[in-house]
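Values in this text are rule-based calculations from the coordinates and carry no lab data. Everything quoted here is computed from the prediction, not taken from an experiment. Cβ atoms are built from the backbone, for glycine too; each structure is taken alone.
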Structure 1
Amino acid sequence: MKEGTNIPSFVHMGESFMDIHYLGTAAVEGWPAVFCECETCTKARKIGGKNIRTRSQVLIDSTLLVDLPPDTYYHAIREQIKLSKIVSLVVTHSHQDHFYPIELIMRGEPYAHIASESSMLTVYGNDKVHSFFNDAMKQDDSRNLKDRICFQEIHAFEPFSTKDGYDILPLLANHAKDEKCLIYIIKKDGKTILYGNDTGWFPEATWAHIANIHFNLVSLDCTCMGEKDGTYHMGLPDNIAVRKRLEEERCIDEHTQFVITHFSHNGKLMHDELVKIAQPQGFIAAYDGMTIRI
């Protein structure tokens with residue numbers, strides 16, 4: 001078990017778990033930011049460890065991938081993930097730190113030699129993600145990609161199920177104004193999570209669909225770290241307000257775990273500094289490679 005994970009050292013026979021593996025926890029620029037010379041990025045380079053953050057991505061139970069940033073290849077190497085075994089890819093929105101579709105061409109021959117019995121990879125996303133996917137596929141249509149990857153367009157508030165057994169409800173996010181960005185309720189085997197980034201304060205239509213659903217884990221956007229936003233991303237003050245609203249909606253209890261992720265270097269807090277302000281408020285500050293079991 002990796003240091004800092006929240007996976008118990010024993011399991012009860014017959015009990016089902018869901019593992020949420022945070023592969024990357026940074027915003028679009030990464031941390032340290034790719035071209036940045038600011039004090040925060042300089043310090044992160046020097047200290048290293050949990051202060052090095054790649055673009056945000058989550059893997060659930062080794063089969064369901066949420067988002068496809070440019071750092072996916074590195075995540076697979078670092079965490080020893082067999083990407084050929086991923087069955088479902090759920091995309092939140094089309095921004096390149098969440099969807100880098102040209103990488104999907106690498107699933108075809110001669111870039112990938114995959115056993116014929118391997119499952120088809122299904123990509124789920126909104127209409128803009130679908131358009132970007134199609135554009136990427138046009139870059140190379142001669143390598144059996146149709147036998148290895150397909151797309152299913154999804155829409156806010158219309159539930160769907162993946163072939164690996166997840167029941168998913170897309171919810172409308174408060175993010176890019178030219179796109180219907182999505183966050184997700186993900187359910188399997190009696191476990192339910194709310195995956196909430198990228199987004200500011202949830203639209204009321206989203207709150208209406210959240211009401212009375214009990215969550216085992218809530219994962220929230222905390223791009224602004226200690227500062228408030230609410231209109232495009234969130235910071236810890238927004239996260240606290242979301243938690244209060246979830247309490248009012250009877251969606252959580254004392255066992256619900258809260259995780260914050262998707263951090264920008266403009267928030268200026270090193271990991272340990274973030275933990276000091278987040279932990280007393282009941283939030284787990286995610287870091288690259290962290291796994292939580294619920």
Structure 2
Amino acid sequence: MIECADLSKTFRGRIRALDAMSLGAKRGEVIGIAGPNGAGKSTLIALILGYLHPTSGSVTLGGLPPRRYVEHHRVGYVSELIAVPPRWRLDEALERLSILAGVPTTEARSQIATLLAQLGLEEHRAKQVRELSKGNLQRLGLAQALLGDPDVIILDEPTHGLDPVWMLKFRAVMRDLRRPDRTMLIASHDLAELSALTDRVYIIDHGRVVRSVDTRSTAPGSREYRLTLSTGAALVPSVFPAARPVGPDGSFELPAIDLATLNAGLAELLKGGAQLTSVAPTESLLEYHFRDAVDKVGA
């Protein structure tokens with residue numbers, strides 16, 4: 001559905017924001033875009049939406065140039081900063097935006113009511129936009145993006161300003177938005193959210209894709225782990241000589257180790273009478289790949 005092939009964008013002053021970037025998203029997929037500040041995420045989104053034209057390479061949506069696709073279909077878009085006239089009421093804003101989204105008048109009221117309920121905005125519907133908290137404003141942005149039931153949804157830092165309760169509810173909303181004919185792209189600095197919400201994440205840096213991570217895959221060959229025991233801590237140094245004690249509670253950090261060696265060592269600890277409280281990677285799969293990929297680019 002979304003295809004970027006050797007996509008490059010150079011601005012005046014020879015500033016190269018994207019450099020031969022290739023990536024794609026199929027129907028039914030949720031993909032993520034992650035990268036440090038200045039990596040090219042905003043430029044990429046602007047090109048996918050047709051706000052900018054590439055210097056070289058191509059970008060298509062459903063086989064069409066972005067603007068042509070948007071004119072004949074619809075793309076739901078949530079920007080990092082939501083800009084809506086501050087004196088509009090929340091429900092009035094959605095009514096006006098539904099006209100721009102091409103939603104028939106006979107359907108708009110029903111869609112708006114559903115979105116207000118889904119996003120917890122019913123109690124705020126009569127408030128002016130300027131009275132909304134940052135989190136409620138972000139939810140308004142998501143509501144407008146969903147008007148017209150688009151098949152392509154692009155979200156730029158969608159959890160910006162959300163409180164912890166709505167961070168969790170947002171995950172449920174995103175699960176409900178998944179369907180076989182819909183493609184979603186999420187650009188975010190929040191690696192935990194991308195790990196939870198996406199099927200695949202493209203890590204970009206200096207305008208290039210430096211790694212593609214399947215967030216549903218198993219762990220890489222070697223990772224660092226944190227090990228906590230309720231008894232038998234004295235056995236750890238003999239089993240894992242490189243283990244580092246962290247605190248007085250029987251916790252250790254194990255330097256990068258493969259799964260076979262980890263499991264063999266754990267079996268030896270248990271055989272020796274140790275009791276394990278927890279064993280977990282010190283970072284998520286996506287965090288591991290992000291750090292590794294960006295470190296290699298900067299080296």
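One of 1, 2 was used to compute Rg and Dmax of the Cα atoms in Å, and the result was 18.4, 55. Which label is that? It traces back to 1. Largest in distance in nm of label points 7 Å out along Cα→Cβ at positions 57 and 201 among the labelled structures 1, 2 is structure 1. Computed over structures 1, 2, distance in nm of label points 7 Å out along Cα→Cβ at positions 137 and 241 reaches its largest value in 2.
Given 4.2 as the derived value for distance in nm of label points 7 Å out along Cα→Cβ at positions 65 and 89, which of the supplied structures 1, 2 does it correspond to? The structure behind it is 2.
Using mean count of other Cβ atoms within 10 Å over residues 145-152, single out the structure from 1, 2 with the greatest value. Top value of mean count of other Cβ atoms within 10 Å over residues 145-152, among 1, 2, belongs to structure 2.
Source structure of the calculated read-out (helix-only ellipticity at 222 nm (-39500 (n - 2.57) for each DSSP H run of 4 or more, over all residues; to 500), -5500) within 1, 2: 1.
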